[in-house]
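What follows is a set of structures to go through.
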Structure P
Amino acid sequence: MDAPSISAYPDPLVFDTTAVNQQSSETLYVLNQGNADLVVSDIVSTHPSFSASPAQFSVLPGDSEAVTVTFAPAAAGPHTGSLAILSNDPITPEYNVSVQGQGIDPPVIAVDPEMINVSLAPGYSTDVPVTISNTAPAGAANLDWSAEVFLTRVKLRVNPYSGPVSNEAEAHHPRAVEGHTYSLVAEAFWDLQYSCNLENLTGALGNAGAEFDGVYGYTTRWASNLLHKLDVYTCTLVEEFSIPGVTGLRDLAYDGAYMYGGAAANTIYQMDFTTKTLIGAIPSPVAVRHIAYDEGADAFWVGTWDTPPTLVSRTGQVLATLNTGLTAQYGSAYDKWNIGGPYLWVFDQGSGAGAPQLFHQYDLNTGTATGLSYDVASDFPASAGIAGGLWISVDIVPGRISLGGVLQGTPDIYFVYEESDGPVWMRLIGDDSGSIAPGDADGFIIRLFAMGTGLYQGSVVISSNDPATPVFTIPVTLDVITGLGEEDELPTTFDISWNYPNPFNPGTTLDFRLPQVANVKLEIYNVLGQKVRTLVDAQMQPGRYKAIWDGRNDAGAALSSGMYICRFAAGDFERVQKMILLK
């Protein structure tokens, strides 16, 4: 007689430790080893912490059904029970599977500080340590957390200066050339930060692709194997080189370790620009003219003229596509910096030379255009250029988002624009996620940049697996005020005070005064002469100012006890003095 025959595995079904009021899942497989359909009418748990889904289903002879079993403990301690699987098996109409789990106390998050309110003078930056603790008792669950910074618009007190600012870039960049002038504007979309004539720089036309690795810019020559390394701050050629086995590169992308690019064919080249070697190749389902590295997916947005930008994994698999409707795409850049992102920027040639050469921004969350675009050709009408490669980065000018690339024309132009409508005045330094055992703590640094007079507001949002507080928000307010202190009269001389207290732990203050507008540098060095922190690096107005050093380096790490050297320079005035950090 034909009949079903039930069995199930694993038995017992054992769960990992699970926090109270949270849940974990395991898969139970129900098999039919008979020669007729197995019909399961219900799965009943003898313990309220365990449940199964689906509870009704049919299984063909020789087949199996995957059942999700959930463990959701209501209290700490061991939990044991069984699942009774009710079916039409004539021999075993009730098949029992043992289930076991251990409930533990949930994590409890504590955050310090709960809000951040800071006042700074223009040109300063300061670090605010944020500590995240798991205050649950020993034996409780680890606290898994992640943090994200959200910025709102700046409430300016004065209209930003809209003319050229001489030598602002030199004040921030160690390789800057004295006397070189850059056109920089403080608070607007599409201010041109830098531009270089690539024909003069590289000796030829045909420059196409572009990238920036955080220090140097790079360009490709589409009709040859030549690559160029540039100092974009001073518009100088650092090096011309090639990668054996690679020629005709168009756009470039950088993942923090290697450069990637394509030659308008179905291959993504992985290259080490330091050793000048080809590391590997990734097959692409579409031709690779433009390319952008998607940090969130660890994959690459690639495409050519009119193909939808396609997200390709490191193994060549298609992960997503984006329908732009553009017909002449040449460069692209992945934007993780702007609020509401991530975004993909695409540089399009339109109908060719003489037509607008537009950046287009696309929201990767919705797959739609944001409506934000800009015509690069309007800034370089004599070039009669067309779109080339594209990249995006931060801190080309400190605290700003920059969008850079190549306009192919006569001459070719390497350009860098300020892309955001306000400064990136707050950044998270350190790890933005982690896991904390009960009784332990972790955290990060919130670095605030006082870019211009006004009130800046934002928040740091910490998400965690604490069921009572899954989201903790730290409101952040930065008030950037003028440097005049209690005294109303302007200083008549340059000067800086000794730091107080001294010795100090954890922080110390320096007062300085400026009788006139000056480029100010206030830097901290260790006894080996290595610079560890820049406190001030900006052009500042006359007034009295305070600088606070928290004993940390530029990366946000706490420094060890010892002697440190403070160097203050303003105009022709310079002073060096010693400080002692004592822990």
Structure Q
Amino acid sequence: HELAHQWFGNLVTMRWWDDIWLNEGFATWMQAKVCDDAFEAFGARAERVLSKDVAMRYDVHPSARAVRPKVERADDIGQVGGWSAYQKGASILSMLETWTGEEAFRTAIRSYVAAQADKSITSTELFAALDQTTKKPVSQVARTFLDQPGVPLVSVSVTCDPKSKKPTSATVEAAALGGPSGATWKVPVCIRAEGESATLCVLLDKERASIPLASCPAWIHPNAGEAGYYRYDLDEGSWQKLVQSFARLDEAERAGLILDAWALVLAGRRGAEHVVELLRSIDFSKEKSRVVIEAAISVLAEMDRTLVDPTTQEAFGKLARRVLEPAKKRLGMPSAKKTEPADDALLRVSVLAALHDLARDPEVARSLEATASKYIADPDGAAALSGPDLGPLAIRVAVAGGRALDEKALLAAKTPDHRVALTTAIASGDPAGVKRALELLDSGSIRAGDFRHVKTAISARPASRAVFYAYATEHFDDLAKKMGGASTLSHTIGWACGDEPEAVRFGAMLEKRLDQLEGAARGFEEGNDERARCGTVRAREREAFGRSLNRVDGVHLGGRSPGRSDGTNQPAKPVGVKLKK
């Protein structure tokens, strides 16, 4: 990423802050391309689907900012960047590259860099190079994604008679899953269909478009390679066929299917049982992709935060184990004497952490006990025992299970990584540990830059969040000063789900002071939207979610028919275009 800035940011520099995406979006896009060329096993390009999901998650909120916002005051500078410039900017570039073709896109970018070297420019110069080289209206498409927030929802339907010899086509329509009133997009839609030898693309610049097909396909995927910056939906029959063909999709498409299904729940277009049944239908014993399993973990974690309560914890744990146990069994425990792919080492940590945090699996703590004991005093020794990656997780799991951790060991830690791991472990225990971790930050024992790891542990549990919000409300100015500004704290309001009392108190304090807290508005507004949406989804979906967990396996996939999960079966109100069945 930083090497890419030598070209995108240094050699060619944006003229003003509204075009910061020319630096950060390009560097984020380029990092995956170069990483894949140098270290193909890392799967960096496939992993883009995870970062795109982060952007889309926030881009549907009322508070979402455009990639190219207006910057007219000093405080506006603090509102640029973030997911919109980085993840969304990179995702838009990936979409344009797929639509125009990799060779044409590369030629255009080289021309742009050569012509604008040592200059300060705007997006207009980039658009001119892309339009001229690719011979496509790239600038018209790009502006609809860059100059307004929001996420299009693309619906694809195929009506055909397999016995008929008449030409078949897929009908493509678009609505707004989220965005300003009246928002429309020019969407490059690329699909994959069974029986087609190549990806089929169309520019959806009006209410609907058709894509000719060679035959009636057994399945159709509305976002080939997950390159498009849009969510998708299908009629129930086509959806079930796509799920049944899960193994025939590439890894980005498989991950995207899981992530998009949950996004439709958040938007109220489908019920939570739709995702429960999807996860049950997938044979995870055959899934080897880290990206796909990470996508499933992400959705399970969201379910846990939003919908799980004491009455559904046991049944939800069974679902989580069904998804994750095959990977745990395949990966086993590491050995310092045995080399393995880097992806396996990364995935093992994620799977074991999820089994502990989401399934409350006691076997995880037992399997990591020896590593935890060794890691406290001798992290290098722990690495020799079980590889370099499990030590921080092992000590976190041990402390969460009630193990006492001597604070002297933390203060004596010789490396930042060791110190961060031990502090995170303290924050993973009882509420007193959370408060102590915050005091260590306040005292300077923990570096401000390392505290982001501790925040992850705190954010996961309501009791920990309550301690954090109470402490941050009382000590806000000191914490903000140590962490480099109020913007590093304002977004934490989004950890809460609905009206958690301490979160409401913390949010009220922030809102009163927002005009005086430079750069804090964006994080607060987006976090507040996230908190509110979680509460809305919880109220709407929790009951049906509980029923779906208690059904026997093998239930018919689909649950409620497409449309709103309140039983009305009415699609969400389109913005700008009509969504017709």
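Each value in this text was obtained by applying a stated rule to the coordinates, not by laboratory testing. Owing to the predicted nature of the structure, the values given are computational and were not obtained by experimental measurement. Cβ atoms are built from the backbone, for glycine too; each structure is taken alone.
Assorted remarks:
- Structure responsible for 53, 37, 19, with semi-axes √(5λ) of the Cα gyration tensor in Å calculated and labels P, Q on offer: P
- Structure (P, Q) behind the derived value -16500 of helix-only ellipticity at 222 nm (-39500 (n - 2.57) for each DSSP H run of 4 or more, over all residues; to 500): Q
- Parent structure of the calculated result 0.05, given that FRET efficiency 1/(1 + (r/R0)^6) of positions 4 and 20 (r between Cβ atoms, R0 = 25 Å, to 0.05) is the read-out and P, Q the choices: P
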